[in-house]
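Before anything else, here is the set of structures, which you'll find just below.
Quick note: the coordinates plus some simple rules give every number you see, no bench work behind them. For clarity, every value in this text was computed on a predicted model and none was experimentally measured. Cβ atoms are built from the backbone, for glycine too; each structure is taken alone.
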Structure I
Amino acid sequence: MSSTLPVSVLIPAKNEQANLPACLASVTRADEVFIVDSQSSDKSVEIAQSYGANVVQFYFNGRWPKKKNWSLENLPFRNEWVLIVDCDERITPELWDEIAQAIQNPEYNGYYLNRQVFFLGTWIRHGGKYPDWNLRLFKHKKGRYENLNTEDIPNTGDNEVHEHVILDGKAGYLKNDMIHEDFRDLYHWIERHNRYSNWEARVYLNLLRGKDDTGTIGANLFGNAVQRKRFLKKLWVRLPFKPFLRFVLFYIIRRGFLDGRAGYIYARLLSQYEYQIGVKLYELRKYGGQLNTTSTPVAEQPSVPQEVGQTVL
């Protein structure tokens, strides 16, 4: 059995009993694992405890920071390197071997990991979903998630999902992939993207208003992959017929049809997601920058986590 590595794993969670066992089994080579939970009502906490993870409860204040940034600021990591893994992701043995070598290299303060995204049991290799680079391994004092000024929109969740990490220093790229596969059904995919579309609508509105993106990665056609993507997004938000264009882009131009029936269903759902963003953007503009809804009060979050290894219930 391989020895543990001086890496602290951070896993944000809420009602993830279907995904957590495989996720936790894949990170046993880490020296420590933190589950940052949002008052799960299922068996997530019990599962985390059974794997020896440190469980800390996060109470979102409805504003900022969200879960990952709060964790990076407050958790007492005993290692310099942190690896952020979502519950529906797995770290392969080959990737762990590469991580062991990578963290010995002082040239980089962080590393991008590539994801294999599985949908309905099929690896979505086309449609622009692969490669799918994410900055997930970095020195925890050197990286924080950007704030895209979406705090005023309710029902977007308490966790950073599409925000990117701003790293102090250079980043490298690892060759071996991580696995992304949600073991829950399509109901959860649709429910999750309903929340995401609230967030995306606010981002679209900010881009249309030319809101200053100071403190974010920024848009640059000649920058890195994330900066180029953000530059193209500034153009994208001004295009007509985006739901149709998104289907054509994913399924035809980027050859999503090669992924069979799963690729077609994924393309249709992405088109529907784009439509949801569009109508919520319309709603935001109609109601002066607010969705036509009333958010419910939320509990205040604790300023610091309790003692390492203590489960907060």
Structure II
Amino acid sequence: MLSDIVSPGRVADAPSGNFVYRLLPRWLWPYAQLARWDRPIGWQLLMWPCFWSAALAGNAAMAQGAFSFGRFVFHLFLFFLGAVAMRGAGCTYNDIVDHDIDMQVARTRSRPLPSGRVSRLQAKIFLLLQALVGLIVLLQFNGFTIFLGILSLGIVAIYPFAKRFTDWPQFFLGLAFSWGALVGWSAVFGSISFAAIALYIAAIAWTIGYDTIYAHQDKEDDALIGVRSTARLFGDATRWWLILLYGLTLLLLLIAFIAGGAAFPAYLGWLAAAILLVWQIAVLDIDDPADCLALFKSNNRVGAILFLGLTLAIPFAG
């Protein structure tokens, strides 16, 4: 079993060289693992739609002569901090809800709750502390953005249960993980636009795609215990579904860029991201868990390239 060969204090699917194990005292390791600080890909993927939206709003603001570099940088800092805190809170909440399921899956059996290194009470207290950090971050924005942030909590609460009642839990993950595509824009303008909505739907399609790849790691265990996912639903047709999902992502990103008035460098970033997404589809082996994990993680580069293009476009949007 995978969990039987994990070093003491570690989890099966996290890199052992992460800073968590080099810098933090050993008693903090289980909490860092609950928050997935040893697996930064999660908060990175949560952060990128926020960053895209902030940069797209920066293009629009520049065109209106209202761009503030200081505000832009401050918002990026808040989105980074909020992504780390809320992704950690979400993962902690998910582990509390999935405690029994995680004990039956080889990849998750070594996590702090199923392995007994953290009690449910301790996990709940840690969840509240992370949520408090997220609330402090949210309160730095305008009233409409605070309202949007509060609205997202309903989706976050539903997501861990989605795998029990639908074959599309990745859709609910997309609704939650993509929310920043709305918030980044509203933080600048205090409202939502067509560009932000198009960006949000694009991020949802992207999330369903990359999390389907991720879910192929667990499809055998999921089938045994009755956990549902798009990986199980799509099966051998996954590549065709990814063509549809990533194609929709790219189309809607293009629409959002045009509607938001993004300048030329943003489209170069879009083209580079398109190449990376096509590469994912071409090389995917759904029966190789290591390949699925590597391709899932490569989406961090997709997010970074899109953000870089949008950011470089800001000076040219005026």
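For the read-out mean projected area of the Cα convex hull in nm², for residues 136-191 alone, a value of 3.9 was computed from one structure; give its label from I, II.
On the way: I: 5.9; II: 3.9.
Only structure II yields this read-out.
Among I, II, considering only mean count of other Cβ atoms within 10 Å over residues 24-31, which has the greatest calculated value?
Answer by largest value of mean count of other Cβ atoms within 10 Å over residues 24-31: I.
When distance in nm of label points 7 Å out along Cα→Cβ at positions 128 and 232 is computed for each of I, II, which one produces 0.5?
Working: I: 0.5; II: 3.5.
Working through the options, I get structure I.
Comparing distance in nm of label points 7 Å out along Cα→Cβ at positions 120 and 280 across I, II, which structure shows the greatest value?
Ranking I, II on distance in nm of label points 7 Å out along Cα→Cβ at positions 120 and 280, first place is II.
For structures I, II, which has the highest computed value of FRET efficiency 1/(1 + (r/R0)^6) of positions 80 and 224 (r between Cβ atoms, R0 = 30 Å, to 0.05)?
I
Please compute FRET efficiency 1/(1 + (r/R0)^6) of positions 144 and 160 (r between Cβ atoms, R0 = 30 Å, to 0.05) for structures I, II and give me the label with the greatest value.
Structure I gives the largest value of FRET efficiency 1/(1 + (r/R0)^6) of positions 144 and 160 (r between Cβ atoms, R0 = 30 Å, to 0.05) among I, II.
So P(r) over Cα pairs in 20 Å bins from 0, in percent, computed for just one structure, reads 33, 58, 9; which one of I, II is that? Mind dumping the intermediate values first?
Working: I: 30, 62, 8; II: 33, 58, 9.
Answer for the origin of the read-out: II.
The value -10000 for helix-only ellipticity at 222 nm (-39500 (n - 2.57) for each DSSP H run of 4 or more, over all residues; to 500) was derived from one model only; which of I, II is it?
Working through the options, I get structure I.
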